[in-house]
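So, here come the structures, one by one.
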Structure 1
Amino acid sequence: MKRQLIPAIAAALVVVSAPSFAAVSAQEAARLGADLTPLGAEKKGNADGSIPAWEGGIGSPAKAGFPAYKPGDNRPDPFASDKPLFTITAANMAQYAGRLTEGQKKLLQQYKSTYKMIVYPTHRSAAVPQRIYDATKRIATTAQLAAGGNGVTHAGEGTPFPIPKEGVEVFWNHILRYRANAVLRHIGQAPVTASGAYTMVKFIDDTYVAYSLPGATSDNLNNIIAYFIQETVAPARLAGEILLVQETLDQSIENRRAWVYNPGQRRVRRAPNVAFDNPGTNSDNLRTSDQLDMYNGSPQRYDWKLVGKREIYVPYNSYRISSNKLKYDDILKKNHINQDYARYELHRVWVVDSTLKPGQNHLYSRRTLYVDEDSWQILAVDCYDRRGELYRVQEGHALQFYDVPSLWTTLETVMDLSNGRYLALGLQNEEPQGYDFSIKRSPADYQPSQLSRRGVR
């Protein structure tokens, strides 16, 4: 009985722990859908026309040009006929330096003969359902940061801080962005050695995003943003490991809840170490737990600075690299993925610096986030070591899932500059099914009692 009361108590505390100020005024919120997009981006294009105006994005298969598309099929590329504008290499990077991240510059310099960025015309394809736009406008004047910025209150369903004033608000916009109500992913994760060798680890990721459900509010969510199960299915020596996470909305009250099922022991145990800089599941120490989905979990170990907005070449509309016509060997090469299949576009991004607080510990002393203004998806992260040196570079190759609709990564990479190794996560090219957004789920499917029943014997 005591355990059952905890979510209800937490939900009640969400209200009383909130600060007294709203995120934006009614006058500022009125800009949403006017000069700003419904999620808070600038509607207009940029000065030289290389970034077009946002005109609604691609919100359906019909709008993408594929009215016959069936859910579960590989998504055809709406921009397959685009021709590259130019290619950035180590030889010409100085010409484009103002629109590159520090991580991109380092990759171009370190892998001069192989790393390149093929730049295509920009398409502002990001779109979400109308109800998410409506909810965003509704909560823009009520959403608040919890104590210390470690959570969000008086929000639900929509983007809480569409006109951000603080860096941590951008972090929460990424965490709470719309990714459908539920999704099942059959994906591969490849830790790639400096020589280019790899052993594919395969997962089934099962996610239920309670925060995005119609009518969701911080008062009725029992302090849970999302439920997540990750089951390792290959190779055989790792198969059967299952991770369960219940991600909390106000982490000033309660940190995330996590459990692990070990098939060897056939038991479920709490896993408080599935957080921060503990190694990500079967990643060969190439990513931390909080690098899944580019950045996840709690912001509490960092100070957050909103640097401002920049125009950056970022991975975008990455349909080609997700194609089932490619094999994993086509994509996974020495030091980094095959850049022939990567697509970069010029987009406006929010730049946020997270710097480790005094007295806190983390593998990364600082992370610079580059966050798409149209979707709040993190597209790139520069990760610095404890000496302040650039250590790892993340890229999120994103595309618009126009059948949902939602913009999300189809492939994430973490490149280790110190040893030439990297991690590729989210691969679906050779999987029987990629991202399935048609599944029906409830919180009952994501309880510790379910893990042993799902375990591989």
Structure 2
Amino acid sequence: MTIYLHDTLRGKKLLFEPFNKGRVTMYLCGPTVYNYAHIGNARPAVVFDLLARVLRRRYKLTYVRNITDLDDKINQAAIDSGMPITQITEKYIKAYNQDMDALGVKLPDVEPRATEHIDEMIKMIQLLIKKDHAYESAGHVLFDVSSNSDYGKLSKRDLREMIAGARVEVAPYKRSPQDFVLWKPSSHELPGWDSPWGRGRPGWHIECSAMSGKHLGNPIDIHAGGQDLMFPHHENEIAQSTCAHDGAPFARYWVHNGFLSMDSKKMSKSLGNVLLVRDLLKVAVGEVLRLSLLSAHYRQPLDWSDATLVSAKRMLDRFYGAVRNIELTEADRNAAEPPSAVIDALEDDINTPKALAEMFNLARNLNRTTDCAERKTLGAKLLSAGDLVGLIQQNPDEWFKGDIGGELSANNIETMLTEREVARENKDFSAADAIRDRLGDAGVQIEDSIDGTRWRRV
């Protein structure tokens, strides 16, 4: 089956055809490193990690996810903490990659930093000035939005309406309220670089255009990111990149994930409902968070709640329970392929709900059969599907010893099983049955065999 992706610019699902046969380039707007990542930041990282895995099955992929280590929020974080800016950025780059690793997100092929690409940004700004798409004013360089007739095409906004509806006071150095900054002056207390326009630093939007051009060329196949970046960031990227390259497309496909809300409310610091990934990892393992983020179709809104985690944990318990007693060699696993139904779903615009449903059906069939050869085949297929999606990556026995807040701890369960075993040895079967019932009521299933007693959460 061929791959289909929904292109935001054209507003429909399309057959994916890379610019160069057999080779794909993909760029994802990465984190601005002034704080720890919240669960909303994690959604595009997880979604497009999965897309990268799917693409690598068919193509040679170069995947770039940038680091924005130059920003007013970073400057403010340094002031508030009394720490040097480089110490702030290094701290949060390390923390971000640690958090994403816990969610099964693989490192991109290239992870460029904005501060390492100032020369490329200056050259691109100079080119835009030369082509009459940008102008210098009071130490600033601004993009002339009126020079780009397609401005607003991605976000489906009309430039004339945007100008007419502008209610903010226009900066005196701007020709139009919609013109955006490519370069701005910088004081000696803040990061700055020498340029033809004086000491200063780049605007946010030019960073991604310059970094993607440096590492992927023009055009790129896929530009990915959260829906919240569509306007103005991605709209501005398109404007400056297409104008710099005489109207040539910047990206062939624009792919955006939907918003994440908290109990039907937008996450915000003012509401106090921002959930940090590292805090969530204290109550749920990374796979549970990953599955939670993949449970809804990536283009749809995802409403996050405690129930989201519980549901994901139960599905993973089903997967792990199905493969728990199956012995597979490394050769068995390497020879297995994910079921075609799982692959078809993922290649159809990353349809994770359908892919997960197919994996669930596979686990159910695995639990129903008693044929050893069939169990081995089905188990290998389920694990292979898990490898593709980034799930079922732990030893099943270790998995079932994991804890989620509010449930019996693994230590408590083990203690109760010891008490049950003592009761059975003393032929106190009523006490043993009572312990079994208590564990069952708590969602713990006991499996007795000649090899001993195992347990799992259900």
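Laboratory data are not the source of any read-out in this text; all were calculated from the coordinates shown. Fair warning: this is a prediction, and the values are worked out from it, not measured in the lab. Cβ atoms are built from the backbone, for glycine too; each structure is taken alone.
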- Query: Suppose you compute Cα extents along the principal axes in Å, for residues 365-444 alone for every structure in 1, 2: which one lands on 46, 30, 29?
  - Reply: 1
- Message: Given 0.93 as the derived value for Cα Rg over 2.2 N^0.38 Å, which of the supplied structures 1, 2 does it correspond to?
- Response: 1
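Here helix-only ellipticity at 222 nm (-39500 (n - 2.57) for each DSSP H run of 4 or more, over all residues; to 500) has been calculated and equals -13500, so which of 1, 2 was it run on?
On the way: 1: -3500; 2: -13500.
This figure was derived from 2.
Work out which structure the value 46, 19, 17 belongs to, where Cα extents along the principal axes in Å, for residues 221-276 alone was derived from one of 1, 2. Please list the in-between numbers first.
Working: 1: 38, 20, 16; 2: 46, 19, 17.
Of the options listed, only 2 reproduces it.
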- Query: Comparing structures 1, 2 by mean count of other Cβ atoms within 10 Å over residues 357-364, which one has the largest value?
  - Reply: 2
- Query: Here relative contact order in percent (Cα under 8 Å, 6 or more apart) has been calculated and equals 16, so which of 1, 2 was it run on?
  - Reply: 2
